[in-house]
Structure formats: structure tokens, C-alpha cells
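Dropping the structures in below, format is C-alpha cells.
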Structure P
Amino acid sequence: MEMILFSDLSTVFYGFLFGCIIGLVYDFFRVFRLVFHTGTGLLFFEDFIFSVFLAGSVFAFCFLFNSGKIRFFYLTAILFGWILYYFTVGRLAYRGMKALFRTGRRFLHRETRKQKKTKTN
């Protein structure tokens, strides 16, 4: 007899939270693209790595919470969690990281300009 640890409703809730975590991981990839301007070859590689990570994570989630059975409403909950994160907190986080990066870039540009001036004098 199989022991059920979580009800379907709680598993859907965990799927929703898992989708938010996937959104956070996706933001790390977005920030990497923001910091390092990559070409299309590296962009393809980044997308491939994220896709493999996502597929493995979703499989592990289904295996952990439902003995490996993939149910459509779990995948839907994960998708809705990712969408909610992406269009709310994800947008704010991306804007904040972008502003932080621009400030850091300006600071570094200013400092290198100061060093060039001191070297020429």
C-alpha cells in the first residue's frame, strides 16, 4: 500500500512555490545576460542549460511529491507560479538588478577614467 504524504491541494501549492523558485533561477540567467553581453551561440547554450535544469527539476518535483507520476495540474501550478513571479517580483528584481549594474558600471567607468588621468599626469 502506498502512503500518501501530501494531498493534491498541498502539492499544487508546493508546485506554485516551485514555479516561483524556477522564476528566481531564471532571473539569475537574465542577470548573467545583462552583465555579460553574450552572442547567440552562448545564448543558445544558456537556454539549453536552463531547459535541462528545468526538466530535471520538474521531474524531481513530480517524483518527490507524486511517486514520479506527472499530472497536468501540477505542471499548471508550476507554470502559474512562474508566471506570477515573472510578472510581479521578477520585474521588480530585474529592474533593481539592472539599476545596480548600471550604477556599478558608472562607478567603474569613473574610476578607470581617474586612473587614466593620473597616469598621464
Structure Q
Amino acid sequence: MRDRTRTINRLRALLSTYFPSLERSLDISNVKAALILLSGYQTPDGIRRLWHACPETWLRKRKAYNANQIAVKAIDAAQSQHTRVAGQDVAARTTAKFAVQVMNIEAYAGGSCSRTAQVERAVGDAS
């Protein structure tokens, strides 16, 4: 859990340096769809390009819950910011890595919980 919290805090801090409107509009710590979006598109320009290709469909293909709400929030944030920040491309690549890392931590934690439950059942059955 500590790794997840630490990575989310890093992700939020990094995102707020170059795309603060998106960081404010998305609940990164509780919504997996936001992480899915950030794993593919991290900059205002990228999200505006995605807007023409139907972001809701892109999110749904990746099994994102509430894809419509996330897409609307992301597009609104991208439309509100037209300033390009120095170092934005590097920060965007790092943001994508952090988003994927958080999803991997969640997948591992979910898997370890089910493995723990299996071990507890096996121990209970053996008694």
C-alpha cells in the first residue's frame, strides 16, 4: 500500500507541474479509468487529438468504468489549457510510467489478497 500511495503522490505532483487542470479534475487515487487514460495520453495536445477519435470508445476498449465521465473531464481540462510547458514531453513519459506502475501495484495487491485467501482456506481445510 505504501508503494501505491507514494507512486500516486509522485504522479499527482508531476502532473500538476505541466497539466494542473487535469490533475484537479481527475481523482487519480480512486478511479482506475483515470490511470488508464494517463497510461495512454498525458498532455493537453494528446487528449485534444484523442477528442477527435472518441475518447470514450478508447477508454471502454480498455475496460474503464465511467468512461464517459472521465472522457468529458479530460477533454474539458485539455480545452482549458493551451500552454506548452518546457520539459512537458519528458514529464508526460514519466507520468505514463507512474500510471502503469500504480495499475501494476493494484493488480499485484489484488492477486496477493486472493492468494492469501487461498492459503487460509487450505490451512483451514488441513486442520
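Read the figures in this text as sums done on the coordinates, not as results from a lab. Everything numeric in this text was worked out from a predicted model, so none of it was measured. Cβ atoms are built from the backbone, for glycine too; each structure is taken alone.
Okay, here's what the table says:
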{"quantity": "If log10 I(q)/I(0) by the Debye sum over Cα atoms at q = 0.12, 0.17 Å⁻¹ is computed and equals -0.60, -0.92, the structure in P, Q", "calculated": "P"}
{"quantity": "Label whose coordinates, when helix-only ellipticity at 222 nm (-39500 (n - 2.57) for each DSSP H run of 4 or more, over all residues; to 500) is calculated, return -25500 (choices P, Q)", "calculated": "Q"}
{"quantity": "Given 1.9 for distance in nm of label points 7 Å out along Cα→Cβ at positions 12 and 76, calculated: source structure among P, Q", "calculated": "Q"}
{"quantity": "Origin of the value 18.2, where mean count of other Cβ atoms within 10 Å over residues 28-35 was derived from one of P, Q", "calculated": "Q"}
{"quantity": "Comparison of P, Q by distance in nm of label points 7 Å out along Cα→Cβ at positions 20 and 44 - largest value held by", "calculated": "P"}
{"quantity": "Relative contact order in percent (Cα under 8 Å, 6 or more apart) - highest-scoring structure of P, Q", "calculated": "P"}
